[in-house]
1. Given that mean count of other Cβ atoms within 10 Å over residues 58-65, derived from a single structure, equals 14.9, which label among I, II identifies that structure?
2. If helix-only ellipticity at 222 nm (-39500 (n - 2.57) for each DSSP H run of 4 or more, over all residues; to 500) comes out at -17500 when worked out from the coordinates, which of I, II was used?
3. State the single structure among I, II that was used to calculate relative contact order in percent (Cα under 8 Å, 6 or more apart), giving 21.
4. Going by FRET efficiency 1/(1 + (r/R0)^6) of positions 146 and 194 (r between Cβ atoms, R0 = 35 Å, to 0.05), which of structures I, II comes out largest?
5. Work out the source of 78, 47, 32 here, i.e. which of I, II gives that when Cα extents along the principal axes in Å is computed.
6. Given structures I, II, which gives the highest value for distance in nm of label points 7 Å out along Cα→Cβ at positions 66 and 290?
7. When log10 I(q)/I(0) by the Debye sum over Cα atoms at q = 0.11, 0.23 Å⁻¹, for residues 154-249 alone is calculated, the result is -0.59, -1.11; to which of the structures I, II does this value belong?
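Coordinate-derived values only; no laboratory data. Values in this document were obtained by computation on a predicted structure and should not be read as measured data. Cβ atoms are built from the backbone, for glycine too; each structure is taken alone.
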Structure I
Amino acid sequence: MKNDANVVTRTAAGGQGPGDQRPPAGTSGKYPGTSGALFGISGEERQGLWRAWLLGAGLISCVAVVNVLTVRHDAPRLGTLAPTIWEASSALVTMVIFAIPAAVAVWTTRVSPRWWRAAPVHLVAVVLYSVLHVSAFVALRKLAYLAVMDGPYRFGPLSTEFPYEFRKDLLAYGLASIIYYLSLRRSAREAAAHAQTATTAVASFDIRDGARLLRVPVSEILAVRSAGNYAEFLLADGRRPLMRSSLGALEAGMAEHGFLRTHRSWLVNPTRVTGLRPEGSGDYAVELGAVEAPLSRRFPQALAALRG
């Protein structure tokens, strides 16, 4: 089929002029998603970690308040300031070292290791968690006591106090690990569902036909051909709107929707191809229902894609 080389002479009022910097293509029907990884952490992972941290921080804060009130009730002679320093220092350090179970949870969700691989990692992590927790809250308490209390803070014998704290840290680490793991799994499921929705969404393309904007489903565009300073869209319903743009400017955007360049003046939608007819000398006619588009031998990749 011969290409229509007639030059369109009408002016597209309100359309894109030569100096217009707007992109020639429109929407694609894709959903905006999380972008790029920060320090190796993806967007959905950051969301899961942040949600788990907020939950953990809320639980720790509640426990700290309850403990202060309990000490105030059971040992009123201690007052409120001392137990507040104890609990606040422990809570602040815990909120920071939540990064340890968080990192292990990220690794676990990514790798899904067997228990004999995960167990040593958790063992090292919980020991590090407890050592950092105890050493940091002791340092904070000593500083706080120097600032607002009459005497120094005494932690007690390490041989008895550390095992006591370690038992509590073991429970806190285990609970934090579960919360982070479940939150990351939830974020992964939400991301998968979001991606599925984006995949199944109806993609569309904006055609600026003069002063009008036509939002057309990509599946309804049979082909696009060059028409002088315009591009002509051949739609399934018979309409042929014109857009002031070169075919080359449209090609990249249309390629995202699977369109193939079959001729220097034609882009075709392979999902609407109903047949290929040899024209001789290696050329073909691409049948798109009632519309035909040329397929030049100079575009062998398009022929291979349509045959495949």
Structure II
Amino acid sequence: MVKEDLVKILENGGGEYLSGEQLAKRLGVSRGAVWKAIESLRGDGYEIEAVTNRGYRLADGCDVLSRQGVEKYLKTSFYRVETAGVVTSTNTLVRARAEKGEKEGYVLIAGGQTAGRGRMERTFYSPEDTGLYMSVLLRPARYSAQEAVRITTAAAVAMCRAIEDVSENKAEIKWVNDVFVGGKKVCGILTEASFSVENGSLAYVVLGVGVNAYEPKGGFPEELRPVAGAVYPSRQGGGKCRLAAAFLDRLFALYGDLACGGYMDDYRRRCFVIGNEADVAFAEGKRRALVLGVDGECRLIVRWCDDGSETTLAAGEISLRPCQ
């Protein structure tokens, strides 16, 4: 408890030094207890500067993921945030909480995953310390399976806006749920839903988001280097906490507007596949199409290049091709 309260004080310290005596008084403990808590926080990865006769403060550029750090920037009280170091999969853990009756608004944010999952059961690269992996539990009332897709597209828009809130980057979307910066993927989104057996309506949704805050030390694995990017070019003070809070605030702003779909115009503006040719992957192979747009149900509207017919795709894997 002393550590948690100390983190909150340091996070909100504004870069000012606080003496051991001041901290002890505010925490209601001895100066020795403060020193032990400081050393423990350093062991957790916090960069805490200590200057004789001045005290302690978080070092500039210190970016440790913590509940207190996220809540410092969070504007809405809708969420209940929990943070962790390395977990198996935030989606798996939040789904387990959902099955036990956890109320909506619960958020688990981890600094790394050992069994991160992407779409189509692919492994999701989740290195420790440089990424942000969060899952949000939502329980929208009377939603069908098709309507649940809106949560994914709204989350993509929310992440784009959040990235632009905390950086100088312009964020774009590759249908249906990948966020790109500078032509490289920085974020993937995995939405998993459970439906009521009685009426077929949505029981809950676990919205999983994995975002590369920084490039991993030594760079991305060779197979990912051509396609993977990061939000920040270098370490930022509170960078991960600010990004997490910005996303959650942006998501909350869109959550009440899902039925109206007011965010879809922004989604279309950011969807860089529109107007381009792409290969659409099927089990039997690929088929080439011109992407015409995205409809109100988040389906991709395409014209097949081989016969000129048009159709909509509710899901699928596409790879962009240059226009001919």
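1. The value was obtained from structure I.
2. Among I, II, the structure yielding -17500 for helix-only ellipticity at 222 nm (-39500 (n - 2.57) for each DSSP H run of 4 or more, over all residues; to 500) is I.
3. I
4. Comparing I, II by FRET efficiency 1/(1 + (r/R0)^6) of positions 146 and 194 (r between Cβ atoms, R0 = 35 Å, to 0.05), the maximum is at II.
5. II
6. Across I, II, distance in nm of label points 7 Å out along Cα→Cβ at positions 66 and 290 peaks for I.
7. I
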